[in-house]
Structure 1
Amino acid sequence: MNIMLNRLLYVLMVSGCFSGISVAGESITLKNALSIAEENNAKIISVKKDVEIAKAGLVQSCAYPNPSLDIKVEDFENTGYELGINQELELFRKRAARKSKAHGLIMIANEQLRLISLDVAMEVKKKYYELLLGQKRTEIAVKNLDLVRKLFASVQDKYNSGAVYLNELLRAKIELSQAENEAVSSEKEMQVVKSQLNFLLGRPVNSGWMIGSSFAYVEKKLDYSVLLDKAFMQNPELKIKLLSVGLGKKEVSLSKLAVFPNPAIGVIYTKEGENKLLGASVGFSMPFWYRNAGEIKEKEAGLEKAENDFEYFKKQLELDLYGIFTAAESAAKRISTLKNNIEEVVEIQNLIDIQYKEGKSDFLTYLDNVKTVRTIKLSYYEAIADYETKIAVMERIIGENIE
């Protein structure tokens, strides 16, 4: 009996420590978690560097070709020499086209950053809801442990008085042991989820803090047509596909402009003995053999591929949104049904307690009712977590939070 009491004290101690009931510390809400992840998540930090790289590309695209300096010495003894300074000129709006391409790459990089931010936000929400569910699972496990402990004490009293057989006492001991194990394991699982969330937040995996948000069901007003319009306008992947089409057009234009050579103009200063001459030069390549035909075909094929990818992804996006929208509606209906069941199981628990104390209900019936109450409560909170997770996926698709 002392061993069993020690185990019970251990479970209650663990429960208090892990759930933050008796431990003071930082409290993090879901909103806080999202803000922390936006600043510290490794993926987001990496993609921010990609944006900086794309901006550096714009600086490079604005640069003019460097001038060249030619020095020619034909006669060292007579100190004759020739100096030439040449500057390549980009005509046919090549530089403007190159800058336009660089701007397009920056826009794509920004959408990539937004995409990763939405991905991380979705994962943070999923883990936070999983953590809230774990907290409720632990609370239910501890309450169930308390009920089973009282049941065991009652069965032991009846056994001592000769009212029940030994097998009933042994069954009660088994149920108590399982309830203790469930309380401990649910706490451990909760810590694993918290470590995974810490990783997303860019914190040490064993960082300790308390849950600052409540786990309550708030139904969202969902309109599929409105959500679809938002997805088509705001989904970062779709915008990247569309920007890629625009980028493909710029690359085709640049490849065609490359056929025309860049002229170079220069100034020539010649000194031969006492004679000094100042002249000018103009030069350009003659596009007889190289007309960039291969690159033009490559860029045109790339453009066609980008256009096809955009249309395909748009249809895929609509399909994905419809699937998660339907699933969210089903989850909301399940919550509504289970909420009514919650009120019923509370009454069941009260009745079975009275019936068992009065001897109107046997041990197995009492045990079955306790399990039923526990299952319904867990199912209710699992349904809420499932609903919120589907909302998080939907928010990722449409590119904004759903109020």
Structure 2
Amino acid sequence: MSRVVLAYSGGLDTSVAIHWFKVEKNMSVVAFAADLGQGKELEPLRGRALKTGAESIHIRDLREEFVKDFIFPALKANAVYENGYPLHTALGRPLIAKELVRVARAENCQVVAHGCTGKGNDQVRFETGVAALAPDLKVIAPLREWRFKTREEEIDYAQENGVEVPVTKKSPYSIDRNLWGCSIECGALEDPWVAPPADAWQMTADPAQAPDKAEEVVVGFEAGVPVSFAGKPINCVKLLETLNEIGGAHGVGRIDMVEDRVVGIKSREVYEAPAAVILLAAHKAIEDLALSKTVRQTQDILSQQYADLIYSGRWFTDLRDALDAFFSESQKFVTGEARVRLYKGGLLVTGRKSPYSLYSEKLATYGAGDTFRRQSAAGFLDIYSMPARAEGARRKHAQ
């Protein structure tokens, strides 16, 4: 019997896939699950995979690698897809692809598999990652082959064959969670006019029910990387866990958007990302002090390219290496602290400071300490407005 390494989440699709591989493909399944910060969701996976029919399961704690090698580079780039999505699921996929290849080599398997749909983004991310790292491996995607057209049909199949799955027809959500955020799909969420049901949210409190008192958090950065919380050094994983807990309690980080998938269709997506939205706001606040206008303008252009690269599964490419080099250089002076106020679903930066700040109070003030040479403005404006005067004269001549 041939063997396949399956990226196993314990959800509906991958649980059904284990049984499907055994019955339909006559293949033995080695399950692999990555701990990217799902928390309690991982606890039942080992027993569930083996009970469902997996030959064995590998579960690996990749949280620190995920934060340092994937999340923080994206944070330095301010990578957000289509002005809303912090790319939490997209960032986890190349790391899982990397580990799929590692397990396949260790288990001497020539086939890897995933539980992604034929019209989703994750199939692109997994398969492009595997192709870049191990072009010799074959990839099988059960959801592109089996007969089921709906999640309801999968649930029926699971019940008929004694496959334990963590969803029901009344709560059919597809949920993917890690340290950087949570993606929620399916069910009522597929109608963009319908507000997300209360039971869809996984990480955040209802903003209307959040505390009536605001809370402030202070995050410190060194060269664009967060290193401290409330003035004290903190482990990277602990920082994200802390900000998710605090931000989630205040209802911060809810995102409801319609986005453009890689395959060309529009999709309504619902996300929660308390730590991500807090750190992105804090990071940009320090950049406002430390980056020149031209560097920031150039970075804004490249940030969108970086976000598109992550979203479309092109992590293991020369382009990412080149962009990482740019952002590492642009971030060398992005050091300091930012203070962020959280209140009923909203956040506001209320303070920022940096030892490398380009901001000068003596130049900016309108008070007694002003050192700006106001007389110089007349000559500056005479030259600055020269093109506008020339155009104005031409318009007048043409009338």
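Values quoted throughout were computed directly from the atomic coordinates according to the rules given, and no laboratory measurement underlies them. All figures in this text were calculated on a predicted structure; none of them were measured in a lab. Cβ atoms are built from the backbone, for glycine too; each structure is taken alone.
For relative contact order in percent (Cα under 8 Å, 6 or more apart), which of the structures 1, 2 scores highest? Display every interim value, and only then the final one.
On the way: 1: 23; 2: 18.
Max of relative contact order in percent (Cα under 8 Å, 6 or more apart): 1.
Here Kirkwood radius over Cα pairs in Å, for residues 248-319 alone has been calculated and equals 16.3, so which of 1, 2 was it run on?
For Kirkwood radius over Cα pairs in Å, for residues 248-319 alone, the value 16.3 is produced by structure 1.
When Rg/Rh (Cα atoms, Kirkwood Rh), for residues 208-255 alone is calculated for each of the structures 1, 2, which structure yields the highest value?
1
Taking 3.3 as the value of distance in nm of label points 7 Å out along Cα→Cβ at positions 328 and 360 derived from one of the structures shown (1, 2), identify that structure.
Of the options listed, only 2 reproduces it.
Hey, FRET efficiency 1/(1 + (r/R0)^6) of positions 64 and 128 (r between Cβ atoms, R0 = 41 Å, to 0.05) derived from one of 1, 2 reads 0.95; which structure?
2
Quick check: 14.2 is what I get for Kirkwood radius over Cα pairs in Å, for residues 112-183 alone, calculated from one of 1, 2. Which structure matches?
Derived from 2, not from the others.
If helix-only ellipticity at 222 nm (-39500 (n - 2.57) for each DSSP H run of 4 or more, over all residues; to 500) is calculated from each of 1, 2, which structure is the one that comes out at -25500? Provide the component values of the computation, followed by the final result.
Working: 1: -25500; 2: -12500.
Value -25500 for helix-only ellipticity at 222 nm (-39500 (n - 2.57) for each DSSP H run of 4 or more, over all residues; to 500) corresponds to 1 out of 1, 2.
Out of 1, 2, choose the structure whose coordinates give Kirkwood radius over Cα pairs in Å equal to 23.4 when calculated.
It traces back to 2.
Rank structures 1, 2 by distance in nm of label points 7 Å out along Cα→Cβ at positions 312 and 344 and report only the one at the top, that is, the highest.
1
Tell me which structure, out of 1, 2, gives 10.8 once distance in nm of label points 7 Å out along Cα→Cβ at positions 72 and 368 is calculated.
Answer by label: 1.
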